[in-house]
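Given below, in the form of structure tokens, are the structures.
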Structure I
């Protein structure tokens with residue numbers, strides 16, 4: 001048994017370590033979007049066109065978004081231990097609206113490099129901010145156990161809405177797709193532009209609220225051995241439930257797996273669960289192993305875990321900065337490759353300076369990913385130290 005101080009330190013380190021590992025994996029998907037030859041035109045989960053290497057490159061990054069949501073909820077619980085319900089609620093709601101503003105202004109620009117904002121993207125920060133607002137409202141009126149229960153209801157039950165069919169493009173249908181069921185909702189604007197909702201709100205909020213409830217295992221007087229045992233138990237149960245329920249092919253995912261013409265394709269079909277929005281099977285598949293990893297890394301302290309922790313302590317900074325770095329690097333390489341300004345800024349391109357026929361092999365994309373992660377190390381380390389040193393109120397929103 002180790003002391004309360006040691007427990008607190010290791011607890012925070014394990015959360016940041018896992019979050020940092022997720023961030024590193026996340027960068028792979030974003031580098032693939034910009035630098036892989038099929039990043040702008042192909043679907044790596046389309047079994048008719050993908051390869052096993054490309055499929056699992058995309059599949060491993062499925063762990064990122066739900067784990068961010070879960071760990072954000074867990075962190076919200078821990079940061080609110082010394083706050084009143086009103087204080088916790090207000091902080092989460094304000095931070096949620098701030099993240100949505102960042103999505104509209106800064107992340108849309110990072111995606112598109114289009115200063116006219118012809119297309120507005122509502123993606124990860126939209127979902128994260130919206131989920132924080134939902135969580136903020138919940139913690140104002142409910143205990144952590146009730147928040148956990150509400151989160152589990154959303155996680156377990158939202159796929160029931162897959163069976164709800166409304167008249168297409170009616171206000172009710174659009175709202176249902178934006179907040180619950182949409183794989184991607186495209187809304188034209190009167191000025192000729194468009195708004196694209198890539199993520200929904202409430203299924204992701206369910207994961208965040210479940211993470212908030214999970215925070216009860218990390219109370220200061222909690223037994224680390226019991227916490228580890230429970231995390232392992234829950235993690236293995238979720239992983240087992242995924243396998244068993246996926247084999248049954250019933251409720252839990254709108255895309256059932258099927259027998260393919262090869263064994264590897266059948267295997268890929270089994271793991272090809274729905275992320276947009278996150279299905280029940282998607283959540284079980286990703287969060288089971290993440291909870292196991294949280295349990296096993298609680299006392300881990302080695303060179304790699306410290307490397308991951310640098311990124312895990314500054315997730316907002318890394319997310320915004322690495323997108324600009326990737327897009328700037330793409331722009332430079334595109335012009336060095338001989339593309340003209342007209343080709344790089346064609347009106348048909350959602351992502352400017354990323355022509356559809358530009359890109360490299362998957363192996364070369366991995367090398368670029370490693371270089372991007374290494375390039376982000378020192379800025380992330382500097383910002384993490386600055387944030388720890390200053391501790392001013394506004395830095396808590398970054």
Structure II
């Protein structure tokens with residue numbers, strides 16, 4: 001079977017890029033019976049670290065799709081047509097879009113599998129798009145993508161329920177393929193290396209810190225996190241603990257980064273809240289391993305991959321009780337109401353004040369993270385490809 005894959009999100013630093021890279025790499029490693037052909041723009045092809053077994057079809061466009069297809073922009077008709085023509089020449093049996101963000105029309109009818117990671121753009125557009133124009137272009141793209149799709153793949157049962165409710169699709173045509181931590185995310189025991197990494201990102205070499213990893217958009221609820229952290233410091237119960245906020249300062253998605261910095265300054269937290277910017281995986285594994293508590297306070301998540309990465313490194317985790325996070329974390333972490341500053345404060349202090357609890361949570365995190373596997377995801381995806389192709 002000849003399977004086409006849209007790999008334009010390969011270099012994206014958020015969950016869409018991780019899903020594309022890890023799932024396609026696992027498919028190439030474990031599925032030797034099918035032929036995979038990745039369509040990718042020239043900019044991504046020049047910078048992407050693609051597996052040696054993958055020979056991508058390079059499409060020349062005026063802008064990199066992972067930039068142009070973000071929630072803050074849209075792709076030109078000429079660039080979309082370039083991908084449509086390239087796909088038309090390949091005679092695919094099945095075509096897979098790991099993310100709807102970089103969808104383009106297919107003229108020659110292959111069976112289409114569409115990746116939709118969540119429905120936040122439909123249910124909470126004000127948290128995803130800064131203006132009505134961006135919402136309009138998103139609706140057009142989603143309408144075209146859904147019309148062409150034979151099956152939807154998503155990343156959690158929570159996301160699946162949202163898709164069924166929002167788009168009224170038959171349940172049998174919406175499947176879950178869960179994400180997993182990359183191999184690099186494992187406990188780091190090298191203390192000298194960890195000290196060096198902490199200093200590199202402005203954290204005290206020997207000090208304690210709380211960790212957030214992810215985007216800086218409104219749905220991440222980071223203003224509440226900063227204010228809850230301020231309340232924690234004011235109580236003087238937990239001592240000196242810094243908060244590290246890891247995430248791109250210049251993101252292709254809707255970002256509140258400047259406003260969050262301003263909030264920290266107004267609360268006199270400029271020295272206590274450290275905005276690190278993007279952190280590469282090898283360094284991020286050190287931070288996950290060394291943190292006293294990883295926190296993810298989102299209003300909603302389709303999956304919440306940083307929580308699983310943190311657990312794979314043995315970090316204690318406290319996450320929002322909303323979205324897919326309770327499903328992903330299970331009983332390994334603490335849950336709190338993301339709209340309730342008091343609950344967030346209590347969760348932070350509860351863990352930071354109890355070293356014994358931290359040790360138990362670290363053990364539970366490792367056990368929980370071991371239940372997620374990209375190999376399992378690849379096997380499930382292979383089955384889906386075969387099922388969709390049979391119905392052609």
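Any read-out appearing in this document is the output of simple, stated calculations on the displayed coordinates, not a laboratory observation. Fair warning: this is a prediction, and the values are worked out from it, not measured in the lab. Cβ atoms are built from the backbone, for glycine too; each structure is taken alone.
Which of I, II yields 3.0 for distance in nm of label points 7 Å out along Cα→Cβ at positions 283 and 355, as computed? It traces back to II.
Comparing relative contact order in percent (Cα under 8 Å, 6 or more apart) across structures I, II, the highest value is found for I. To test your reading of the models, identify which of I, II gives -13000 for helix-only ellipticity at 222 nm (-39500 (n - 2.57) for each DSSP H run of 4 or more, over all residues; to 500) when calculated. Traced to structure II. Looking across I, II, the calculation of distance in nm of label points 7 Å out along Cα→Cβ at positions 59 and 259 that yields 3.4 traces back to II.
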